[in-house]
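Quick note: the coordinates plus some simple rules give every number you see, no bench work behind them. Being a predicted model, the structure only gives us computed values, none of them experimental. Cβ atoms are built from the backbone, for glycine too; each structure is taken alone.
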Structure P
Amino acid sequence: MTPFDRLGCILLEIGLWQPLVSLASKRSSETPAVFRDNILSITGRELPQQMGRFYAEAVRKCLSVDARMREGDEQRLCWEILGDVARCVV
């Protein structure tokens with residue numbers, strides 16, 4: 001799990017106002033990859049309605065990061081995510 005994954009999970013919990021564990025399937029056979037796919041689906045389906053498209057896009061970017069990302073790419077992505085969050089309006 002990358003720092004971006006962790007940030008995305010925290011932002012998702014805040015945006016939906018529920019703990020991440022409540023989004024897990026009740027099936028004990030759910031793999032981490034399946035769980036990630038499920039929360040990405042929730043991010044695209046429910047989060048825009050709750051928090052808006054910019055916030056949802058920031059979360060999606062966080063949760064879609066490849067663990068093999070290069071350092072320069074990480075910095076660029078940080079600025080992109082920050083830009084998305086900065087565009088959120090209450």
Structure Q
Amino acid sequence: MGAKSSTASLCSVNGRYRRTVGKFVNEKGKVAPKKFLLGIDRKKAEIANLRLEQLWRDVVEATKKENDRRRHEWEQWRRSGVEILPI
């Protein structure tokens with residue numbers, strides 16, 4: 001995955017800087033982009049954006065590790081031959 005310029009994803013609406021990173025399930029149960037408000041000062045918003053990008057990279061990496069761990073545990077359990085019988 002190529003690196004994007006931090007400021008390219010930073011946008012200003014009515015003088016307020018914001019950034020969209022990731023997705024979440026909204027109150028209607030739909031997956032929607034997650035918007036972060038970064039303030040009105042461009043320099044501070046750029047710094048906040050860099051911190052947000054680092055945090056997001058860390059979240060993605062931690063999620064991948066957790067998913068890999070769970071997949072490994074599932075495969076071990078599945079191969080163990082344990083059977084779940086219907087009640």
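Things to note:
- Comparing mean projected area of the Cα convex hull in nm² across structures P, Q, the highest figure is found for Q.
- Structure from which -20500 was derived, helix-only ellipticity at 222 nm (-39500 (n - 2.57) for each DSSP H run of 4 or more, over all residues; to 500), options P, Q: P
- Between structures P, Q, the calculation of relative contact order in percent (Cα under 8 Å, 6 or more apart) yields its largest number for P.
- With distance in nm of label points 7 Å out along Cα→Cβ at positions 23 and 55 derived as 2.1, matching label from P, Q: Q
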